[in-house]
1. Between 1, 2, 3, which one scores greatest on Cα Rg over 2.2 N^0.38 Å?
2. Quick one: P(r) over Cα pairs in 5 Å bins from 0, in percent, for residues 106-209 alone came out at 2, 9, 13, 12, 10, 8, 8, 8, 8, 6, 5, 4, 3, 1, 0, 0 when computed from one of 1, 2, 3, so which one is it?
3. Assign the value -8500, calculated as helix-only ellipticity at 222 nm (-39500 (n - 2.57) for each DSSP H run of 4 or more, over all residues; to 500), to the correct structure from 1, 2, 3.
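Readers should treat all values here as calculations from the given coordinates under stated rules, not as data from a laboratory. It should be emphasised that the depicted structure is a prediction, and the values quoted were computed from it without experimental measurement.
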Structure 1
Amino acid sequence: MINTGFEPIIKQYIFLLEQAIPSQIDSIYLTGSIAINSYLEGRSDIDFCTILVKDLQPAEFKKVEKVHFTIQKMYPKTPLDGFYMTKKELQTLPQKPARVEYFNEGKWIYQSKMNRNSIDAFVLKSGISLKGNALVEYPYDVDWDIIVRDQVENVNTYWVNWKNKGKKPYTFNYFGLLGISNLLEWGILGIARIYYSVREHDVVSKLEAGDYALQHVPKEWHPIILEALRIRKGIPHSLYSSALKRRHDTLRFMEYMIKECNQFLIK
């Protein structure tokens, strides 16, 4: 294992999964912040990808759901966030999207298709093998022009909507940005990660994305970026004396970053 902070959780997950579906597990990989050496204990999720021998039967799927429910109950502050796909889906990912089942915080979230030209597929390439073959056994390339296009589309949908809710009176985001620090951090560092990815064609942690933004955006935005980094690091005491000013700077920074990210859209 790499980090003793999450080692017991991963060991428990593998133990329970092997008990639940012993003949179905082909490989297990750690991805996300752990794979890029930026795991932050108490702040980061444990991202994973489990490769199955074949599609799960309904009874097997329920057993997997129970595994995630149990892990979440045992370790409520460190969610397992990841997905399952079959070995065949991974092998054919270069030719067609893979069908995946996403789990987060102890429960099944949704079934989706993972395209090889996606952030998830790119991050998976650097996954750390805990069981089964190394990911180099399943080679595929990604097209960053397509990833950039999709990331900018995400900016123009999810993040524009997030920003607009923050401006609209009586919405959760409107009040949340006045008092919920984690909401501010989610917005500032979330869009900073996209900014990094569309510029550099790579993926970094939220902290690294914040540091990168400090080096590439005008100084007028530095206070709100530093505030988000402070929150992410768990440092007490806001750098702002006014919650209204902090909320105002957050929304203005989001508008700036939305415009900046759109500069990299392939026409």
Structure 2
Amino acid sequence: MKGRTLAAAISVVFLALVLMACGGEPAVDVKKLMASPKAFVGSDTCKMCHLEHFDSWMMTLHSRMTQDVQKNRDVIIADFDEKRIREDLAKLGDKLKVPADKIFIPKVEDIKYTIGSQWKQRYIIEKGGVLYIAPIQYNADTDRWVNYNEATWEKNPWLLKCGGCHATGVDLDKQKFVEPAVGCEACHGKGSWHAALPKTAVFEKRQTIVNPAKLTMGVATEICGSCHNRGKSTKHKDAEWAVGFEPGKAL
């Protein structure tokens, strides 16, 4: 009897602690929430409940795919010396489609974002309110500068041609994105419902986010393939990434 009484007492205390923990959560109208459009919330929101997974993601190249230079200039891994850059470009000779002394080289202060952080790095600038990849690339393993679409770079807006695989939550109509990286939601889907639901709504929470580990191999692979396959969009004739693709659904 004493054992049962003690077990019952422990259960009551545990239940009280759970209720206290849940009591701090704001009331959520689950039906109303799930009737609203899903939206991207960014990896920092995911971090609030999934710190271990967030820290693991931060150690990957996905988290550093696109980095904001305006917030931290140290993300630029190269020395931006125009003289040295043009010297490297000149060594390429006939491989260039534009003379080395005519290729556009951005000033460091004009760089908005970097793409890549380990083997090679490219640089995003803004022109007329549109983001473009500058026509130079730094190769870290050889410590050399090379050309990158030097004759056509101004005809290839970054968000349209590449943005959906370099950033998360890209909106081509608004020319914006939610997160400059391959964030959590790039593989798990939009997280607004999942983040807003209370912890007590266990079933709904699990149903409103994609867990690739629980998908069939083919469907899970399509999440990676949506970018690593480097295909064309079927929903936007000029886009070179899977516009509108949702993790967990057919590519």
Structure 3
Amino acid sequence: MVELSHQPFTDTESLNALRTELVKRWGPLQQIDGICFMAKGGTHAQVTTFAEHRNDHLFSVMATNATPQPAYEWATAYCAVAANSLSIDPARPVQTLVMDLLPPTMSDRWDLAARNTLLYSGLSTYTVNANSQPQIETAITMYRKNSFGEMDESYLYIETIATLSYLRYAIRNRITSKFPRYKLADDGIRVALGQKVVTPNVIRNELLALFTELEYVALVENFEAFKKTLIVERDQNNRCRLNVLSGEDLVNQFRIYAHAIQYRL
């Protein structure tokens, strides 16, 4: 499952080093998934300029403007409330979660248009509630463009990253726990009852069963589409290896409510 951390440094050298480390940890050999939370203080122009030079799907940075507390305290509070929520349910949105911080003055609070610009630059935003408490408005990563430089929302929200991490953990845990010392054979093999052997269809059925469990807790949806596109087959070169290709449809977050009233007199 994903590990959430925070750090106070937002200079280019530190961020590049951290990006390299996080990407390596997310790789198939380590699978120590992590997201780093940070905060960046400054004027609107300063923070957007900073963000537009980054494109990191494992960073989430809260833009703060002028606040009573330093940016590193905002990073700590932001990370703490997000980590608590995502550890319980990685797909549930963190919007409206209150951060234990002092609010900025009214003149230092960005309006909706300014916050929208921050989001398009790759920065997370906050609002101040009726009790004068800063709360998360939208938590996103710094990922904006794919390798071709085209706009891409694949890794936009931190809930997506957290859910993907949980899915990988759940699949790995299920397979390694249920089939730790099994033989591998082709479908249709005739074996004695009690033999510890798996076939592609056995694993396929196990993954379908796991999908229904993940669907039950509202992490994935569209079972029929998943079943139709799931591919499980033995490797042609390494007969001890099973190759799987799956296309999970993640449950999304309820962020926008649009309602048009067409009245009549």
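1. 2
2. Attributed to the structure labelled 3.
3. This value belongs to structure 2.
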